[in-house]
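In the part that follows, the structures are each spelled out as C-alpha cells.
Any read-out appearing in this document is the output of simple, stated calculations on the displayed coordinates, not a laboratory observation. Everything quoted here is computed from the prediction, not taken from an experiment. Cβ atoms are built from the backbone, for glycine too; each structure is taken alone.
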Structure I
Amino acid sequence: MRFERCRMLFGDEDFEKIQSSKILILGIGGVGSYALDCLYRSGVTDITILDFDIYDESNRNRQIGSDAVGESKVDTLAYLYPGIKTINQRMDMAWVADFDFDPYDIVIDAADTTKVKIEVAKKCYKKLIMALGSAKRYDASKIEVASIWKTHGDALARKIRNELKKAKFDRNFLVVFSPEEDKCKEKGSCVAVTGAVGLTVCSEAIKRILK
C-alpha cells in the first residue's frame, strides 16, 4: 500500500487532511523540486507547480528532473509525478497581480526574483511559506525557520524586510533561511542545502495543514 507508512505516522484523520490540501509551488528548481517530491510522497494529491524555465546542464547538480536537459521543467515533472497540475508561465509582477491565490491552502515561494517574492508576500502572506537564499552554502545544519521579521544573517531576507518596511507592510509570514556565510562570490550551489531547504518547506507545510 503506497501510503501505508504515512498513515501509520499521521493517523487516518490527519492523513486525509494532508491528501485533501491544495498546494501551489512557485518555482521548481533546486528548492521547489524537493518540496514537490516531499509533498507528493507524503500524500498531497492536489499540487500545482509553476515555472517557465527549461533544464540546462548547470541544473543537474541540484534539481530533480534535470537530466532532461533542454526540456520544460513543468512538463518533465508532470511526467515524473503523475496527477500534479502545471502552469508553464513566467512569474512576473503582472502575473502575481492577476493570479487568484484564494483556492490554495498553502503557497510555497521557491522563486528567485526578489521583487516578485515581495509582491507574492503582500498578496497571500497568510498562506505563504517562503524559501530564501540557498546558494553559496553547503552546511544544511544551519537552516532555520522563522518569521520574516526574525531572520538573521541572510542578505535576501534583509532586503525583503527593508522593501516591506518601505511599503509600510508589517504582516507576518514564515520563511526558511540560512544564516551561513557565503562560501563563494558566484552562485555556486550544493544540493545538501538546496534540497534540505525544500524538504524543510515541505515539513512546515505539513505542520501547517495539521494545526
Structure II
Amino acid sequence: MGDYILQKTKITSVPKYGLKVKLNHVYPEKRTQNFVPSLKIIWSMLPLILRYLWDYVISKIRGTYVVMDYVYVENAKQIYGVPVGGIGSGTIGRGYRGEFCRFQMRPGIYEWNTVDANQFIITIKDQHQETIFHSLLTTFPKKSLKSWQSLIDGSKCNYTGLYPRSWTEYDLTEYGIKLKCRQISPVIPHDYVEPSQSQV
C-alpha cells in the first residue's frame, strides 16, 4: 500500500522542471514570428508559392476556408500553456494565467481567441454558509463580463507546464486554502481510445 501511495504522489506532484511562471508574469521581450526569406529561398520556392497563391485565390472566390493562411498570418501571443486535449480529439489551449484560449476542434483549423466566460471560479464560505471569498481563478485581463472579478494575487500563484501535464497552484493561505488544479492530456502508447478524451 505504501508503494502505491508513493507512486501516486510521484505522478501527481508538481515536477522540478518545466515552464514555471507566476500568474502575473509578463514576458519582457516583444517576440515576432514574421520571417522574411532571402531572395535565393524565394526563387527556389517560386513554383510552390505560385501554386499556393492560385489555391488561395480559388478558395477565396469559392468562399471556402483557407486552412493554412500565409497571406494573413495570425501572430501567436505569449500567453499559452499546455493544451488540454488528446490524440485526434482536438485541443483547447489553456494559458498559464488560467484563461482558455486557442481552440482547435477540427484538424488544422484554429480559433485564436480567449473566451471570457470559460473560467474556473472559487467560492469560499464560512461555517454560517456566508460567502467570504468569490473569484475567478485567472489573472488574464477580460474584455467583457466586467462584473466577474478576479481577486487572485498572481504573485502568490504558480503555473508549471510539462507536456502532457500542467499544474496551477493557487495560494489562498489567508483563507486557510491552497488549491492545485492539475490537467493532463493523456498520451498512452498503443491505446487510442483513452488518449482521445481530455481530462481536467
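Name the one structure among I, II that mean count of other Cβ atoms within 10 Å over residues 39-46 of 19.4 was derived from.
It was calculated from structure I.
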The highest value of Rg/Rh (Cα atoms, Kirkwood Rh) among the shown structures I, II is in II
Out of I, II, which structure matches -5000 when helix-only ellipticity at 222 nm (-39500 (n - 2.57) for each DSSP H run of 4 or more, over all residues; to 500) is calculated? II
